[in-house]
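**Student:** Once you scroll down, you'll see the structures, which are given as structure tokens.
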Structure I
Amino acid sequence: MSNSFTDHLWQTIQPIYRQILAHPFNQELANGSLSRERFQFYLQQDALYLTDFARALGLIAARSEGAEQVVSFLNFAIGAIVAERSLHESYFRLYEIQPQTTYAPACFAYTRALLAAAALDPYEVAIATVLPCFWIYREVGSEIYRTAQPNNPYQQWIDTYAGEEFAQVVQQAIDITESLAQQTPVMLQDRMTAAFVTASRLEWLFWDSAYRLETWLPS
């Protein structure tokens, strides 16, 4: 039986992860039938999300004690911005999408949770909160890559998150989390687990929001 804390994290969210894979957004993304309107909505919200994700990573970098972790989280933040600009701008041009400045409810909830954790929660909990965005995207991207239909209109997105470069970044984030957890009391580990689960649920909500073209209620 593994003593890995991050293995425990991943096993804990298996029911959530299975629902993410089974969500119509990801199923239709894989077979290429996802409507352009839904993908456009997703991209607009993801651009907002990744900017705030980078801010959260920058806050965590500022709170890191070791130089290596400072550099790692600053590089993660830069990577999020680079991904936002390169991947999204190409699709924005292709589909003639205008940048969105209004957060849908799920995006608002998720980004505020990330920023609050990065600024206010214990350092270890903050790191557990940002980890699902790395880890779940790697696994979803890899799964969709294996099942994607040929000539998929969303192949560029699929290739980005299934690629080796992204996989290495994700593994680095997992390794940092594991190293911290091994030096952390059980009570704090429990808080890390709870944060990881909550952020994983917010990942599901983000895809669901895009599929439903979510708007604020009451309007």
Structure II
Amino acid sequence: MSLAMLLSGEGPRDKLLTRGASALSDAELLSVLLGTGYQQCSAVQLARDLLHHFGDIGAVLRAGHETLMCQKGMGPAKSAQLVAAMELARRQALQRLNETDVLSSPADTRRFLQYHLGSREREVFSCLFLDSQHRVLACEDLFFGTLDGAAVYPREVAVRALKLSAAAVIFAHNHPSGVAEPSAADKRITERLRSALALFDIRVLDHIIVGTGCEFSFAEQGLL
């Protein structure tokens, strides 16, 4: 805790309770999640160190357990608390997405996919299966890869879509490099998937690539 906080008698947790969460800085909010620091380093200073290392609060929460554990002062308990906070944010975003027409809320869709895929250290290919009203039936991770990519099989996607009685789908995958730009392979597999699903009258509404704090939409760029 800083000298100013000691003099005021108000640490981040007290400040949150008396003034509300919006009154806290990113470092103060993060320190509430961390709970404690380590020898000669307060929770607030540890939070500042994490923010400095990763760049911003989003990057800290997207970092993932193994990456967080590499930081000085971060043990299993503290890492688990931050991972749990990110998972709560992901579930809240999915709940919000479930309550609306996906096409009317592109920002909510991107927010959820950023929470869902942004922290993955290897490539994951996910699919949002939608009903005829474009409401989410399920979000499933279908294929997994290395840092270089994931093998995607249109037949398996079609079988899963039919089992769920999906009328439309949105594909998404992450680029562990952090750059949300489609490769030639991304474009090819998107076309293969669209052709395969068209045989069953299942529409591909979008394919979203998730990078570090950014996304690329095939639909918005006229690639579908």
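**Student:** Assuming 14 is relative contact order in percent (Cα under 8 Å, 6 or more apart) as calculated from a single structure, say which of I, II it is.
**Tutor:** II
**Student:** Follow-up. Any idea which of I, II comes out highest on distance in nm of label points 7 Å out along Cα→Cβ at positions 52 and 172?
**Tutor:** Sorting by distance in nm of label points 7 Å out along Cα→Cβ at positions 52 and 172 in descending order puts II first.
**Student:** Taking -25500 as the value of helix-only ellipticity at 222 nm (-39500 (n - 2.57) for each DSSP H run of 4 or more, over all residues; to 500) derived from one of the structures shown (I, II), identify that structure.
**Tutor:** So the calculation was done on I.
**Student:** For which of the structures I, II does the calculation of distance in nm of label points 7 Å out along Cα→Cβ at positions 20 and 196 return 1.2?
**Tutor:** This value belongs to structure I.
**Student:** Okay, moving on. semi-axes √(5λ) of the Cα gyration tensor in Å computed as 40, 18, 13: which structure among I, II?
**Tutor:** Label of the originating structure: II.
Values quoted throughout were computed directly from the atomic coordinates according to the rules given, and no laboratory measurement underlies them. This is a predicted model, so every value here is computed, not measured. Cβ atoms are built from the backbone, for glycine too; each structure is taken alone.
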